[in-house]
Structure I
Amino acid sequence: MTELNDALAANLSLTLLDGADMTTLFSPVTIAGLRLRNRFVMSPMTRAFSPDGVPGENVAAYYARRAESLGIVMTEGSYVNESAGGFDNVPRLFGDDALAAWRRVTDGVHAVGGFIFSQLWHIGAQRDAGAGPYPDSPMISPSGVNCDGQVVGEPATSAQLEETVEDFARAAVFAKAAGFDGVDLHGAHGYLLDQFHWPVTNRRTDAYGGDMAGRVRLSAEIAAAVRAAVGPEFPVDFRFSQWKGNDFDARIAESPKELEAFLTPLVEAGVSMFHASTRRYWMPAFDGSGRTLAGWTKHLSGRPVIGIGSVGVGAPFMSITDDASSGRAPSLSLAPLADLVNRGEFDLVAMGRASLADPHWAVKVSSGRLSEIRPYNKSADAFLY
């Protein structure tokens, strides 16, 4: 394992900067009212190290270490209500015990001069009916269909959707009270909100289905309720994706026009910024244009945008094969990333695996200490703090 990491580190040192002008990436910037030390964000990563949904001292230390060198750290998805997920060790954002624990997390981040957002999460039909930690809670989804197209339950009622909107707003209030600097609404990767966005999982014929206006309605209602609950200045980020965990080629928008129809209601609802999740940050979003999904999002919404997708690592997320022959393989070089930020395609850069492997990745890059960077290794890094 040591020899492998040494080889990865040597490759990283040779290719990471590649003559790129990194000034913009590592300069302070103000986004959504927050003065950030640089443009790097730790993306949300489900860790499941919070017994009974309560983050402990180890979780607080994990976030604080990464906040020392990044502009923003985002928590792993936190359940907004009892029906939101099915695992005991995923954190929740309700209950006095969990909220007190989150206050210790945010205090630790602020003590090192960092900012932290809470990701509000509901997995919808990806939760098995009867799964814990609250097995009696209903499984909520647009059409009772999971991302594989299998019928796993009943479509959510209007009353259940109203309760879901209220629960997201309540969770946002709890996040603000616990000291978070913003919230991230998880509308990506085939979870509840994204199940409404995607026609494969949304087969409704009421106001929450059909065309894009219907499919984005629940997300817009949640964003509006969150905005009303936390006030006009509190940052509200919205994370979305085309791809799903079981379908990397899935699309909620087939054209810039459809993407605009998706983004506009969210902007009108009060979203401060967008987090456009892709597996390869540099890939064009639509045929006939070189713009990335993050670039189109910024162009169409006028909001600050976070780009993400294989930054600082040698393989796309969840990759099981080498796709270098297709021209879609990632590069460790940051030159393309710096170029896109310098050209204004997006404002912030999210990293998952690179920041997991080395909490001080950004500091080491900015100071030229490339040989000290610990490269990501999937088998070795699964349980890092």
Structure II
Amino acid sequence: MAGPLAGLRIIELAGIGPGPFAGMMLADHGAEVIRVDRPGARIDSRDPLLRSRTLIGVDLKSPEGIAVVRDLVRTADGLIEGFRPGVTERLGLGPDVLLADNPKLVYGRMTGWGQTGPYAAAAGHDINYIALAGALHAFGRAGEKPTPPINMVGDFGGGGMMLAFGMVSALLHAAKTGAGQVIDAAMTDGAAVLMSMIWGFRANGMWSDDRGTNLLDTAAHFYDSYETADGKWIAIGSIEPQFYAELRRLTGLDAAPEFDAQMVRASWGPLKDKLTALFLTRTRDDWCEMMEMTDVCFAPVLSMAEAPAHPHNVARATFVEAGGVVQPAPAPRYSISTTAAPAMTTVFSGGDVLAGLGYDAARIAALTAAGTVR
């Protein structure tokens, strides 16, 4: 079976980070994604974010190049761009122009701050977006400074994934109504949405703004990572009473009365100290032998070098190799549809793309000779 998005054509105006991630997600699930890059761009064939694309190089500073992109978009269901607000309008590729050319077009805009608001025109990165969203403040241990969780929350969870969801939602709407629209996907907005459960905890009096003092932010002894005797780490998440009881049973702490006070916050620090000392008495493999696949809610903390070889990940083919690059496989999985086997993008196919638009050989040769397309 084909992917669930098979038959859809998406034009991706080249960018970095969250825009390409959204393009990767759409391509992984069957959409044809044509990435429009600069004619002289060098493509990193090792980058999973660029996998499974058709590439065409187009000079967006020339009227002829803009005309090429408009012709492409007339054949498309959607477009993704990640420029600052107003850039595509100045290029002549803004939503008003392209939706006039193609009224069913879904026009996806990926920015950090959004298309409107006081910050809209300012530069920024993931760390800035999640800071303004109220997310960064929650990441870190008690008494320590906020620690960004690399760039997963803003760029990818709140950015690229949110844009991909918005694209699919608007594409469904266009299929039913014939009406295209513009998606304003802001990483700040998306990062805020990812914190929805924590906002609920806060409303219920279950979450404090004091970092590292809450159930899920490393305060609790039963929800944290611990070093082992060989300098490696394990992760414990024994929140529910039955899982906590299993942790105590397997570690021999079921007879230690102080551990009865699971939800007494004043006990968390002293109990964590005891677990810290206990887990240092055995290696990570020893703890895995004891606790893996039990109801402790346990896992070894694996490095990127280790994760692809873990038996569970091997059994599910969570990681694949394509073009000599080990990378995450497309997700999620479907019972009927299939995801695309990752193919590393290396070759510009401008001639083929233009021929598919009806350009004859002479016109393609002229555009290529002029440096307008690659």
Structure III
Amino acid sequence: MGHAERSHALLGPSGAHRWMECPPSARLEEQFPDSTSEAAREGTLAHELAEIKVRHYFYTPDFGKRKYTTRLNKLKKEDLWQDEMERHTDEYLDYIKGTALNLKSAPYVAIEQKLDLTAWIPEGFGTADCVMVYGDTIHVFDFKYGKGVQVDAEQNPQMMIYALGAYAAYKILYPVKKICMTIIQPRIDHISEWSCTLDELLAFGEVVKEKAALAIEGKGDYHPGEKACRFCRAKAQCRARSDFNVKKAFGIGELPPLISTEEAGKRLIELRDVVKYQKDLQEWCLSECLAGKEVPGWKAVEGRSVRDWTDMDAAFDKLISTGVTLEEMLYEKKPLTLAQVEKMIGKKDFQEAVGEFIEKKAGKPTLVEESDKREAITNKVTAAQVFKEEN
């Protein structure tokens, strides 16, 4: 079965960050169709490529070169295929290979394994990208092809639920004591690793059991927030989210003449979902207007029109025939960007060939939350800088 045809549990591991934080959202989402996007379909294709690479490496006798090549050629015919998928999935495979080769003997490796989660989640199941078991340690690997949001392994509920399922599957055969979880996100050069003890994992499992019991019944409290609402199908119409954001936007109260940096920081955090919610609400209201429904105070209109050629080559030929004598007047010669050149010839060859001609300029200062892993910058002058200037 291909990745796109997989069945999904109501309380699936990939949505755990949502239904554990906001239990009733799971049942609320059932009223809305489970739509997909081009980015999601692209990710599915990359996952299928990653799967056959790992399977070919660890189970060559059963999945040899002929089977691998046949599957690969089939994937390359897909509309969303991109050659860069080869490089990114190689990085995923290399990490798993490296983990296995650092062990004293060959580990057990399960690829795209369906895991039984019913000990913690009613009717629960999930499919882990790769599970490796060796001695007293379970390794869980997750390949993420997205590049919009960085995902970390530390305390990641999806990864920990996969680990619970892996533990249930192998606890009879292996004396499990430690769990290692890794997220490989190659398109943003991000690899996140985190480990915990079996006791810590099982303690988390008790929390999962409690939250899942509420979610399956559609009970518990709503807890709207940027992370919980991001991929929720009910996010545009959810009353709890609407009230939450309206309260933020209009319930601030009387403002003093000036605010402190402490107040500013707190309000930035409180208001971060307001703009996103407004966008979600606008998209839903637009779809309602286009469907012929009335949204008081609003209507759908045609946006700004954009002109385009129906046949650019024919148009340029006619321009040249009517007096435009130089093609240079019609075409602009423009070099590829650094990133485009690197993508074309590959990172390694690019660095070896022209690395000496590249400088990495400091990025423009931007405000982020304190949890961001980048080092803070300041305009304060340090003592070392002062002495350097004097010298």
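What the table below lists for this structure:
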read-out	value
Mean count of other Cβ atoms within 10 Å over residues 73-80 - highest-scoring structure of I, II, III	I
Label whose coordinates, when percent of Cα pairs over 33 Å apart is calculated, return 43 (choices I, II, III)	II
Entry that produces 0.00 once FRET efficiency 1/(1 + (r/R0)^6) of positions 209 and 305 (r between Cβ atoms, R0 = 30 Å, to 0.05) is calculated, selected from I, II, III	III
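Read-outs: derived from the displayed coordinates by stated rules, not from any lab. This structure is a prediction, so every number in the text was calculated from the model and none was measured. Cβ atoms are built from the backbone, for glycine too; each structure is taken alone.
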